[in-house]
Structure I
Amino acid sequence: MKSGFRHKRLAVAVAGLAAVVGLALPGAVSAQSYPVKPVRMILTYSGGIEAIARLMALRLGESLGQSFIVEGQAGAGGSIGATTVAKAAPDGYTILSTTGSTQVQRGFLIKNVPYEAVKDFTPITLSWETMIVVGATNDAPFKSFREMITYAKANPGKISYGTSGLGTSHHLALEQINLLAGTNIVHIPYKGGDQVITDVIAGRIQASSSPLFSLEPSVTAGKAKYLAFVNSKRFEGAADVPTVREIIPGFEAPPLWSGFFGPPNLPPAIVKRLHGEITRIAATTEVRARLFAGGLLLVNSTPEQLALTIKHDIQTVSDIVKKAKIQPE
């Protein structure tokens, strides 16, 4: 009897110790019932993609039983929002929806960025990729991307190529084209994407790099044409348009993805819960239709794959920046 009592008392003590340990580890207990209060979803971008992120937040709230409150913090190239999440508590109640531009390129283009992409975030999943297309006016002296490269080689400095600014994915893509193809296509940086489209249609520049949804109205109206996608894959909505890599072997698309992250040291159980729900909702017919209409490609990944993507993109951008001699501001 005494032995049985000692065993019972030991079992109670072990259970009590487990409860204390569980309280000491933020992910151990909360992950089972997570979330138990509203979640902040910080966005580092605005525009058309923001509407899709808000739809994702709405559906996540419905699925998990707590509101996902969207906060736009797109200032300083997304650095403000990224910093907010990097410094947040690792409890799953502050998450980040951001782009490769903020997570990777920012560190090469601006001095003293207050976060590091690898150590200051917990990867959750990729979500979608913006389709970026090289376009031209219908009056350009070339009909295809292959012809554009041939023309550029024969006429150095005669093609002006507009982008939405220095250091953008559009700019990095052009620098890599010049490096790999041996061309001298002149970069014309603009303060925004709308003026790029206006000038290419007017013939003030011969080519442009723009999001698909920005150029599409002009193509539909017969005022411009698609030449090639910067992305590594073709887009279902314009399946006859090749990728740059098909014409220029070895071309590596700069970061064009968006993804979800948590603060550093986010508990694995919470990462797993968020990953499962985000990827499930992103694959629904409703969200896929919105992505397609916005010229976005659905992508997802495991957290580990996203971590590898970031490391790969850091190397890719580093190589382009060094070879093109792009200096940080």
Structure II
Amino acid sequence: MALQEISLASASKVALGVKRPEDVVVARDGTVWLSDQQSACARLNADGSITRVGRAGGAPNGINMDRQGRVLIANFGGPEDGHGPLQRLDPASGEVELLVGELGGRKLFGCNYPLVDSQDRIWCSHSTWGSLDAAWDGQDDGLVFRLDPDGRVTVVAEGIQFANGMAFDADEQHLYVCQTTACNIVRYGIRADGSLGAAESYGPKLGLTHKEVQAQRPVTPALRSQLGPTDGCGFDQAGNLWVTLVLANKVVAITPQGDVVTVLSDPGGTLMHSPTNVSWGGADLCDLYIGSVTRDYVVKVRSPVPGLPLVHQR
């Protein structure tokens, strides 16, 4: 299971017509779901078409699935009121349920990515309370909260520079969070009671920050390939943490030794443009799906290493 760069020529577009497909989740039975701003989620059919299900409002962003087959939606909000809650879609009925709409009486602004652990707790990143301009300037008001099965909601991490995609390692000893505007990954040890230890950097800074290129605009393709804002992440079965670099049109992997390997790159953004999340599926967990917030499709390609199965895929 050697990690090697994937040829862009082997990648293809799937789910044409979906709107703002920031993320993909693949059910245990192989059904592929995509976040879709025109509904809640879109199901990818065998003939390549999509079926829209539910209505979430705002901007469905990161999605995941619980063991009951329900789709969790981190909603990044929308033009109506900016409200970005944590929701849950019943794929059978299309009902969208509000799970968490506020913290401490403050309406959520921008939920980003949900994650379910082996105890059926839902962890969700909240990128910022706004504005987005301030976030790009390094504002560190991102956080992670956890919804327990008994309904209790707890903020477990704060002070994050635009909290984005997240992942657990194989034994759920750590929570990994993409710190977008800092261009890195931070991780937290998970204690027995569910609280988190102090943040620590995982791997190096992955490229230039938004601030570091302001004096060099317009950005050339060569400079774009060096941009480091991180968006989504996920582990493969060899312990490599795959990370999307949304502005560089690149996917890299941080190896267990701390090295950084480019696994897919599209400098011109001709096919993979603004990659946001990596999700594995298929019988061998080697079908890799890459989301985007700027295209009406997702990229599908074969992964050289199978993905680490999520709770709902085990």
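Every number here is computed from the coordinates shown, using simple stated rules; none is lab data. Note that this is a predicted model, so its numbers are computed, not measured. Cβ atoms are built from the backbone, for glycine too; each structure is taken alone.
Check the numbers for relative contact order in percent (Cα under 8 Å, 6 or more apart) across I, II and tell me which is largest. Don't jump to the answer; show the numbers that get you there.
Details: I: 26; II: 17.
Looking at the calculated values, the largest one is I.
Can you say which of I, II returns -14000 when helix-only ellipticity at 222 nm (-39500 (n - 2.57) for each DSSP H run of 4 or more, over all residues; to 500) is computed? Of the options listed, only I reproduces it. State the single structure among I, II that was used to calculate mean projected area of the Cα convex hull in nm², giving 19.6. Going through each structure in turn, the value belongs to I. With mean count of other Cβ atoms within 10 Å over residues 133-140 computed over the structures I, II, the top value is the one for I, the highest of the group.
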